[in-house]
1. Identify which of structures P, Q gives the largest calculated value of relative contact order in percent (Cα under 8 Å, 6 or more apart).
2. Taking mean count of other Cβ atoms within 10 Å over residues 28-35 as the criterion, which structure among P, Q has the greatest value?
3. Out of P, Q, which has the highest value for Cα Rg over 2.2 N^0.38 Å?
4. For structures P, Q, which has the highest computed value of percent of Cα pairs over 12 Å apart, for residues 36-83 alone?
Structure P
Amino acid sequence: MCCRTGKGNKPVNQNKLPASIGDILETVFKERGYDVVCKEWEVVSAWPQIAGKYIAKVTECDRVNKGVLYVKVASAPWRQELTYKIDDLKESILRETGCDTIKDIVFY
């Protein structure tokens, strides 16, 4: 009796149910590091909920690069005020999106 072999010529478990495409994509994303990128972009798109309506009115979150979130701010006084809220904002990021790779926030 001939059997199929998988990677490394190991026998393939023929009784195993096929994996769902979602499970396959999740595995590929994790292996290639795309899951981190997706989580970081989730932070950018969820910025109004993360920051709250007052801060969201005067800011625009536009990118993440190497764990640093970059946020445009309407004025220098707001930029100064927001530097005091970095820890609170990082906690909100974690709570709202589950992203734990944002290590700093730069307001400009």
Structure Q
Amino acid sequence: MNTEELFTRNKPVRGLLSIKNILTGKIYLLTTENAVNDIKRERFALDLGTHRSKELQDDYAATGLELFTIDLEREAEDGEDLAMLLEDALKEYREKGIILYRP
């Protein structure tokens, strides 16, 4: 789903968000009950220098906004367990050799 479509939905979208460093390919994954609000919150925390992932925050501070994307990685089905969705995605990415930021 593209970001424009996400922001025009009438109800909150649940699922997984990804914050990707385009330069290194590293990804930070998190669950969301409201993707639009959480995209704004994550961006705000990064801009203020207060993100909970120090490693991600340090890379963001060093390289800047232009080299990061924040997207809905996977949309959850109604009633789908977000923690399980996250675990499945983390396992899949590790198997593919994708480097993940620590929370």
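1. By relative contact order in percent (Cα under 8 Å, 6 or more apart), the leading structure of P, Q is Q.
2. That would be structure Q.
3. Evaluating Cα Rg over 2.2 N^0.38 Å on every structure, the highest lands on P.
4. That would be structure Q.
Read the figures in this text as sums done on the coordinates, not as results from a lab. Here the structure is a predicted model, which means the values were calculated and not measured. Cβ atoms are built from the backbone, for glycine too; each structure is taken alone.
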